[in-house]
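Down below are the structures I want you to see.
All of the numbers you see were taken from the coordinates with simple rules; none came from a lab. All figures in this text were calculated on a predicted structure; none of them were measured in a lab. Cβ atoms are built from the backbone, for glycine too; each structure is taken alone.
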Structure P
Amino acid sequence: MATVLYHLGRTAFRWRWFVALLWVAVLGAVGFAASKAPAAADEGFTMPGIESQKAFDLMEKRFPGTTAGAASARIVFIAPGGEKVTAADNRAAIEKLVDEAADGSQVANAVDPFQAKAVSKDGTTAYATVSFKAKADDLTDVSKHHLERAIDQARDAGLTVEVGGDALATRPAAGGPAEVIGIAVAAVVLLITFGSLAAAGLPLLAAIIGVAASMTGIMALSATFGLSENTGTLATMLGLACGIDYALFVVSRYREERARGHAPREAVGLAAGTAGSAVVFAGLTVVIALAGLSVVGIPVLTKMGLAAAGAVLVSVLICLTLVPAILGFWPNAVLSRGARRNSERHRRKQRKTENGGSRWAKVVVRLPLPVLVLGVVGLGAVATPVMDLQLGMPGDEAKPTSTTERRAYDALAEGFGPGFNGPLTIVVDAKGSDDPKAAVSTISKDIAATKGVVSVTPARFNPAGNTAVFAATPSTSPTDEKTKDLVKTIRDERPGIEQDAGVSFEVTGKTALDIDVADKVQASLIPYLAVVVGLAIVLLLLVFRSLLVPLKAAFGFLLSVLAALGAVVAVFQQGHGAKLLGVESTGPIMSMMPIFLVGIVFGLAMDYEVFLVSRMREAYVHGDAPKQAIISGFRHSARVVVAAALIMTAVFSGFIGADVSMIKMIGFGLAIAVLFDAFVVRMAIVPAILSLLGHKAWYLPRWLARLLPNIDVEGEKLSRTVPAPTASAAADEPHSAEPAAAR
């Protein structure tokens with residue numbers, strides 16, 4: 001691999017104009033395709049294989065003319081202090097709103113709260129439901145403005161009016177100013193690391209080009225594959241972080257090879273063959289982990305994973321082709337001022353055998369056991385809240401109180417009870433029954449008598465009369481564990497109820513769907529974790545040709561994931577420090593968050609493992625003693641790994657400023673996971689374990705060594721075939737024409 005990438009880097013350096021123009025053409029082509037592509041249709045959230053989804057599918061089949069996932073607006077009316085909504089003036093204003101809303105061109109029906117008995121017992125709150133013929137994304141501005149004008153008139157009459165549902169739901173920003181701050185922090189870290197504006201700007205430029213290519217590609221394919229806005233957000237997040245980091249490693253190695261005396265083109269080839277090999281491996285681990293999300297069986301998760309994997313692949317391609325080409329245009333610009341001048345001070349600095357990384361490594365190898373115990377115990381303590389992990393799908397209750405959806409949710413909970421916002425939908429399949437109405441009545445009475453059910457609504461039959469739907473309102477909120485127990489109780493008692501009624505039924509609705517999704521994800525988490533950890537062991541076995549190094553890496557990865565999950569639970573579920581992050585409401589952790597965290601952190605953890613440990617193995621292979629190899633590896637790579645971790649943390653932290661609860665949670669989880677993995681696991685636990693193992697860390701049985709292919713991530717073959725650097729080559733500085741050394 002190293003040899004192939006070595007030649008690829010040299011070729012990109014030589015044919016830099018062609019490579020640059022090729023990427024410009026790619027950007028232009030995907031940009032044009034994105035501008036002409038139709039908007040993606042809202043396919044809604046589907047989860048094959050669970051009861052809630054089966055019930056939704058049955059409803060869509062048996063109730064013709066209804067649009068699955070059609071938009072709706074639940075308009076909540078709150079009377080002024082001391083008044084009731086049933087007062088003549090208030091009632092007239094509400095009825096006027098309902099009448100005007102019903103006249104909308106895309107409105108299917110608008111239900112009067114006084115006819116539907118949708119008034120609270122104390123008479124202070126009422127709600128009207130407006131159903132549309134189209135999905136939320138397909139509503140026209142005319143339809144929305146028509147409903148908004150009617151709502152404003154009711155407010156002018158003195159009523160407090162809040163709106164829930166998805167018809168007029170706000171479209172929160174995915175990142176915001178904090179995202180820009182994250183990129184700015186990354187630029188500062190790069191500038192401090194390299195001491196050169198060009199060297200700091202190149203990784204940022206490469207990452208931005210990669211994100212632009214991947215995002216326009218996602219937009220171009222959004223209609224074909226149904227890719228949502230959140231899909232693009234995850235791709236942006238990983239594209240930025242990985243793009244910066246991968247280019248950072250190649251540029252850093254290029255500067256190192258130039259400092260050794262290699263000519264620009266030779267240095268680019270060596271950087272691509274060594275650091276580039278690690279980039280390929282690290283990128284593939286991220287891609288495999290993201291693509292592996294498809295095994296969970298959640299379509300939206302699969303799409304997000306594949307789109308993000310595509311963004312990472314683009315980042316790898318840019319790192320291996322465009323970065324060498326840009327270095328070909330300005331081969332000396334990325335060097336420090338001392339290197340460009342080839343000053344004596346710079347040469348003395350390069351000859352130094354110690355820096356911050358090597359000094360830290362000496363501390364660890366001198367006190368490996370205390371460092372190991374402190375690191376493991378510390379991460380274990382942070383991971384403790386995982387024991388209290390509750391999965392769910394945050395809804396309007398998780399939105400800021402500044403949104404009308406959150407205020408509508410709170411008003412309904414106060415006026416009608418906490419369970420009103422999460423009714424259970426009971427779908428009765430009465431096909432084949434001699435008396436469907438009697439069968440449905442039996443089921444309705446049995447469910448109404450179940451402990452934890454406050455009320456049930458009258459059943460609504462389809463035109464054929466063989467399917468009925470009614471709602472059961474729990475006594476607890478949608479995210480309460482008691483509601484989950486209620487769903488389980490109804491399903492457990494179903495055989496007896498169905499035997500009495502002679503027909504079958506299923507429990508669905510948003511609350512039941514969220515519960516089913518959480519259960520499915522939780523059941524998939526351990527198998528997925530086992531697959532990812534097993535994959536990590538196999539891949540690292542190929543890279544490091546060692547039995548114990550992969551096991552140590554997998555152990556560290558598990559610690560990072562569990563500690564990050566513990567931190568997420570502590571903040572977003574238990575509320576510790578939630579206000580500092582702008583989290584206004586705590587509750588269950590988003591069902592897909594643990595799967596995301598496992599998949600993405602796996603890839604990032606392997607990045608740092610490869611970049612750090614490969615330099616240790618390189619030193620060990622070249623004759624260093626085990627402990628000295630650790631120190632040598634840190635001297636060469638610790639600074640770059642620290643910079644990469646800080647950059648990723650800054651980029652991910654930028655997404656904590658998102659209004660979308662899911663994106664905020666993912667941003668925080670990934671940022672804290674990178675900090676734990678890079679600074680505690682890779683910079684402390686890993687060298688401590690390697691120091692304790694000594695020569696055993698690099699042991700591989702001969703029979704296994706013969707079976708495994710030699711990937712040569714460290715570029716051992718290159719060190720034997722590439723000619724030694726010369727002083728004249730190092731001094732060459734190409735300007736308008738390429739010097740002989742570069743050619």
Structure Q
Amino acid sequence: MKRRSYLLALPLLWLLAAPRARAQEYVRPAADLDRLVQELFAEIQSDQVPYEDLYETLLQYYQTPLNLNTASREELRGLLLFSEAQISSLLEHRQRHGGLLSLYELQSIQGFDLRTIYRVSPFAAVQPNASGSRAPLWQRMAREDNNALFVRYERVLQGRKGYSAADSSGGRLPSRYLGSPDKLMVRYRVSHARDFSFGLTAEKDAGEPLVWSPSSRRYGADFYSAHMLLQERGKLKTLALGDYQLQFGQGLLLSSGLQVGKGAETITTIRRSSLGVRAYSSLLESTFFRGAAATVALAPTIRATAFLSRKRIDANVQAATDSLARFDEFSSGFLLTGFHRTANELADRQALRETIGGGNVTYTSRSGHLSLGLTGVNTSFDKPVQRQPELYNRYEFLGRENLAVGAHYSYVVRNFLLFGETARSTGGGLGSVNGVLASLATNVDAALLYRHYDRDFHTLYGNALSENTRNINESGLYAGLKVRPLARWEVSAYYDQFWFPWLKYQVSAPSLGYDWLVRLAFTPSKTSLLYAQFRTRVKEYDARNPVGRRVGVPVPVARHSMLLFYDTSPTLGLSLRTRVQGTRYREDGGPLRTGYVLAQDASVVVGRHLRLSGRYALFDTDDYDTRQYVFEQDVLYAFSIPALYGRGTRLYGIAEVKCTRHLTLWLRYAETHYRHQQTIGSGLEEIQGPRRGEVKVQARYKF
């Protein structure tokens with residue numbers, strides 16, 4: 001009775017339920033991924049972030065919500081929306097009072113506010129513990145709601161140079177795309193949290209040909225992915241066949257999924273979660289393993305994982321021209337774009353065979369406060385890897401095989417979480433990341449993290465916190481703070497100082513830099529959000545000479561960014577968002593360059609079967625260095641973050657139509673209009689004229 005009385009004391013949480021929901025019924029709101037991206041990712045001015053993997057993970061949480069009655073501490077951390085103090089309070093509440101009866105009950109737990117509950121509500125659920133015998137797997141699959149087939153078509157409407165007829169009048173046939181400008185995707189997936197997941201994906205990018213040629217490993221579509229994942233079968237906790245991902249410790253050796261890094265969420269996103277083996281269903285063609293993986297419970301507190309992956313990856317393979325060369329044939333590097341449109345790109349397709357094997361053993365105390373683990377990963381290639389003979393490549397991975405071994409830990413004591421991971425790779429290079437999260441008061445959270453990656457530390461599937469795109473040649477100290485001084489107000493900030501002890505691409509000497517961010521957010525009502533954000537990043541790059549070429553003298557390059565964002569819903573069916581963001585960019589002693597974007601979004605629900613969304617944006621940047629990235633709404637399971645540079649307008653519109661209970665259609669049109677330009681893009685992507693229009697159509701059939 002005491003627990004049920006909590007429900008009667010929480011009338012404000014009716015905002016999470018349908019208007020006519022009964023006392024203990026709960027209807028999950030639709031996932032507002034656009035708003036969540038704004039809050040978590042902040043202003044990410046980079047084209048090297050794995051957006052698709054991030055977006056895919058958020059959607060999977062929405063499709064198979066996390067059960068708050070059974071989720072472990074690591075699984076709760078993996079959602080990134082709970083602070084460590086909130087996780088401890090929830091687990092303590094479960095231990096004292098049993099499972100939650102409703103999501104409404106969260107407000108009775110210390111540390112949970114309405115903003116947190118509203119953010120997490122689309123991705124979490126309250127369900128009783130499964131008990132008794134299960135129905136056969138095929139029956140559970142047939143009854144599963146998360147069971148759907150997607151078909152998507154995309155195309156740029158304007159003609160591009162790569163699709164035009166080749167002109168051989170100059171005596172040399174120029175390069176052209178070998179396929180049509182159509183992009184096609186077919187995806188089927190059925191899954192249930194902590195039970196099973198089956199999926200199959202086929203994709204053809206624009207410009208790639210549809211060819212059936214088994215001798216060249218081409219079977220129609222350019223990319224296929226399939227997986228089968230079974231969970232919680234007694235001592236067998238996870239079995240994955242086909243494509244999968246791995247995530248252990250702080251991601252120093254194995255990392256995947258929702259890895260945000262530095263952003264407006266200054267506390268929870270800097271630590272990683274040991275989620276183990278995960279199904280893979282994204283369209284990225286280089287961030288997964290292909291083979292088998294299994295996790296077993298050796299004891300109630302010990303789990304062991306073993307995995308084996310064998311697949312072909314894209315690489316540029318060359319023959320040595322010097323008879324005294326170390327290798328007769330070698331790869332100069334890995335290609336991660338996934339494009340196979342031209343003859344040269346097809347020559348590099350699946351040119352290198354990669355074999356990866358390893359495992360992890362993790363001890364977790366019964367309370368969940370202490371976790372210790374060991375990880376080993378051995379990677380081998382059928383041809384040696386040898387980078388281009390540039391000085392900055394001197395300590396890069398060389399040869400056929402790389403063995404990396406590491407240890408990770410996490411420990412909760414009072415209001416502190418201590419965590420870290422240290423690893424060593426072939427050749428002796430060390431990598432280490434260690435941090436602490438602290439709840440200094442009910443309204444104050446802090447974070448501190450130190451990282452060090454040797455210049456000869458090699459981890460091919462790691463993604464621990466770093467300024468570089470890889471965990472190599474870097475040391476840094478990160479400090480984050482989040483304060484809620486008043487109800488509805490929140491201030492978050494971080495400062496990150498980093499050093500690079502060896503040379504880098506476009507940096508001909510050891511260098512350093514710093515990065516800081518401050519955000520002030522105000523939530524005037526449950527349907528409104530207003531924030532202002534300021535960010536400065538200073539890094540050293542080789543200076544440019546008067547003709548724009550870089551010379552070997554590193555100088556500081558500063559990027560100052562500003563972002564104003566307002567989100568409101570005047571009515572239940574209408575949502576409005578306004579964004580203003582700008583950048584000031586300057587190389588040491590050089591001219592100041594600027595760029596800005598002003599964007600207005602609107603979304604309206606028309607009846608029960610139609611939703612319309614759109615944006616109109618103005619942008620003006622001096623050059624590509626001041627380009628602006630702005631997250632756009634897209635069809636389900638797709639994302640769009642275009643780089644806007646030059647001067648012009650950007651608009652898009654989306655119609656979502658629920659045709660029947662099973663069939664939903666999406667239609668999206670987007671157009672960028674450049675002012676004072678007669679061509680768009682360069683090389684094979686060049687378009688004659690000032691406009692670039694894109695159309696996208698998607699259908700989903702739920703079984």
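Couple of notes before you dig in:
- Source structure of the calculated read-out (Rg and Dmax of the Cα atoms in Å, for residues 244-355 alone, 18.1, 61) within P, Q: P.
- Here Rg and Dmax of the Cα atoms in Å, for residues 620-691 alone was derived from just one of the structures P, Q, and that gives 15.5, 49; the source is Q.
- With distance in nm of label points 7 Å out along Cα→Cβ at positions 364 and 436 computed over the structures P, Q, the top value is the one for P, the highest of the group.
- Across the set P, Q, FRET efficiency 1/(1 + (r/R0)^6) of positions 212 and 380 (r between Cβ atoms, R0 = 41 Å, to 0.05) reaches its highest value in structure Q.
- Each of P, Q could give relative contact order in percent (Cα under 8 Å, 6 or more apart), but the derived value 10 comes from Q.
- At a computed -20500 (helix-only ellipticity at 222 nm (-39500 (n - 2.57) for each DSSP H run of 4 or more, over all residues; to 500)), which of P, Q: P
- Here percent of Cα pairs over 36 Å apart, for residues 156-587 alone was derived from just one of the structures P, Q, and that gives 40; the source is Q.
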